[in-house]
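Take a look at the structures below.
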Structure P
């Protein structure tokens with residue numbers, strides 16, 4: 001029954017993509033979608049919260065050092081220190097949503113408010129609380145926008161996914177979708193490995209992860225960048241996990257540091273995209289998260305259906321079709337709109353079910 005449902009969903013999604021929207025052809029030819037697992041909007045827009053500095057046991061145990069590195073100045077200054085690429089480039093040249101203090105809201109629609117349900121909603125365009133209600137490694141019955149695009153002639157073999165969390169082969173149902181998914185402790189497959197991939201494979205084997213089967217983000221980023229340079233995909237999904245893992249560990253300093261070095265990865269990635277002729281001026285970068293977190297006390301460490309604020313997320317966009325309107329101060333967006341937005345940027349319609357979120361018009365220049 002699940003196999004039939006999955007095939008039907010994939011078929012409907014493909015039909016939906018086949019009917020391109022009656023809008024001007026976008027300039028975007030490639031999309032890179034990046035997620036920072038469990039990254040709170042509070043730090044994105046306000047920088048480090050000094051009230052949480054005491055919640056650093058091992059990493060940045062010296063609160064004075066944490067204050068010096070992340071806690072100086074106004075919230076606007078602290079967010080610039082924490083995420084310099086986001087605020088120095090993305091906000092100036094693109095769009096950023098989710099500052100609830102300013103009046104911009106972004107929420108998940110699933111009621112689970114944790115990772116697998118969030119990634120399912122993000123990548124398929126619709127919540128599925130009836131079937132996706134745990135983080136168990138079960139094949140997703142729903143087809144993602146990545147899977148559907150990969151079945152189109154223009155994108156076949158040019159879609160790939162990289163993630164730190166070992167669950168992504170199941171979330172993207174690699175057995176059905178045929179997508180290349182490098183996640184968890186997987187190595188770059190041969191033959192024809194680049195010197196960079198060979199080194200990363202050696203480091204992967206030699207580097208113990210504090211998170212079990214989930215690897216550190218530096219390795220995930222390295223594998224993704226090497227693949228990007230070698231294979232030139234048109235659609236790349238890159239999922240980072242350190243922010244969530246350090247938050248669950250109650251290590252606020254490490255959580256901040258993870259956010260900061262992930263921002264550096266984004267800057268390096270964008271610089272490469274702008275230096276490569278295939279990607280320069282033809283690539284849109286979308287950045288978001290799978291879920292929010294709690295607020296008071298130790299609630300920032302966790303999330304879930306019973307945690308207030310865990311449904312609150314954020315979204316950034318930068319690319320040739322996205323006007324430089326900066327930080328939004330009004331409006332309501334939802335996580336289920338990202339998949340259709342990604343497809344629309346590539347000139348494709350995506351509405352496989354009535355529950356699928358609609359594209360975010362302002363990201364494509366709509367008033």
Structure Q
């Protein structure tokens with residue numbers, strides 16, 4: 001009886017000891033061939049899929065906002081009827097329509113000529129403009145990943161202005177003298193740095209430390225060109241860089257800041273839009289190497305790149321010729337909207353078939369945005385959402 005009791009007591013003690021062993025002890029005795037489960041795959045666009053509209057956008061009118069650079073106006077298109085329903089005047093040389101970080105305002109970046117630039121706010125609930133804010137040389141507009149500041153891209157002044165994201169009051173400026181024609185950007189996964197394209201001079205890229213507001217370095221690409229838009233891959237490792245003189249896309253490892261590849265696309269490679277499922281990159285080829293006054297009805301096209309394979313999976317020419325520039329996709333991902341820079345048109349492209357519908361707008365349409373967009377916040381440009 002006593003021996004039996006001792007055996008049971010010893011068994012319970014052993015079981016208790018095993019239960020208290022840390023998981024690491026079991027891992028150390030894992031038989032050959034077993035392994036830890038891999039970490040979940042990174043997808044920086046997972047919050048921008050269809051059905052992920054922020055509550056902040058509830059009540060926003062379904063509209064496409066088109067800045068007409070040479071008309072000093074914004075065309076407003078109903079994305080359901082595909083008709084222009086309004087057109088209003090803004091400041092000098094509007095370049096891009098940019099969703100604010102908090103998704104409450106759409107800012108028109110009126111580039112002007114150096115010191116006479118401005119930002120025009122649009123209320124997405126009414127599709128009407130508000131009072132302009134004077135801002136030096138706003139070619140483009142981005143936002144710090146945490147929303148703490150707006151970043152006005154002063155292309156002509158060769159600097160970045162960090163401003164209050166609501167009032168646009170100036171907080172600080174960062175000169176970028178080695179980046180002539182600084183214009184487009186995207187941000188690292190952790191938000192620690194951004195890479196900006198340098199359109200003029202020898203071209204290339206500038207890497208910016210966002211926390212300390214300093215230039216980390218300059219990368220000369222393997223072929224001199226004219227870098228335009230830039231976008232980060234879904235896994236957060238590779239920056240895709242459109243180059244309109246080299247007619248294709250450079251691939252750059254962001255962390256090491258080294259060029260790792262090139263993908264030919266079409267004449268005048270210019271802008272990027274990520275598909276709604278985050279699997280493909282739409283590349284606009286403007287059909288010309290001219291910055292301004294390019295020929296209408298040129299050999300413009302859209303190239304579709306598969307992110308996973310980095311292969312071109314489709315090529316959509318603009319029927320009758322065209323000059324696709326910047327834009328975005330609809331909230332459901334079924335429509336790709338791009339401005340026709342030299343044709344006074346906007347192109348609505350069916351993302352399944354590549355079929356194109358043309359809508360007439362003002363002179364020299366540029367960085368249009370589609371609203372509302374899925375996502376938690378905007379990092380700027382025409383709707384780089386995360």
For relative contact order in percent (Cα under 8 Å, 6 or more apart), structure among P, Q ranking highest is P
For -2000 (helix-only ellipticity at 222 nm (-39500 (n - 2.57) for each DSSP H run of 4 or more, over all residues; to 500), calculated) the corresponding structure among P, Q: Q
Comparing distance in nm of label points 7 Å out along Cα→Cβ at positions 85 and 189 across structures P, Q, which is largest? Q
For Cα Rg over 2.2 N^0.38 Å, which of the structures P, Q scores highest? Q
Taking FRET efficiency 1/(1 + (r/R0)^6) of positions 157 and 333 (r between Cβ atoms, R0 = 30 Å, to 0.05) for each of P, Q, the highest value is that of structure P
When P, Q are compared on distance in nm of label points 7 Å out along Cα→Cβ at positions 77 and 309, the highest value belongs to Q
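Coordinate-derived values only; no laboratory data. Computed from a prediction, not measured in an experiment: that's the story for all the values here. Cβ atoms are built from the backbone, for glycine too; each structure is taken alone.
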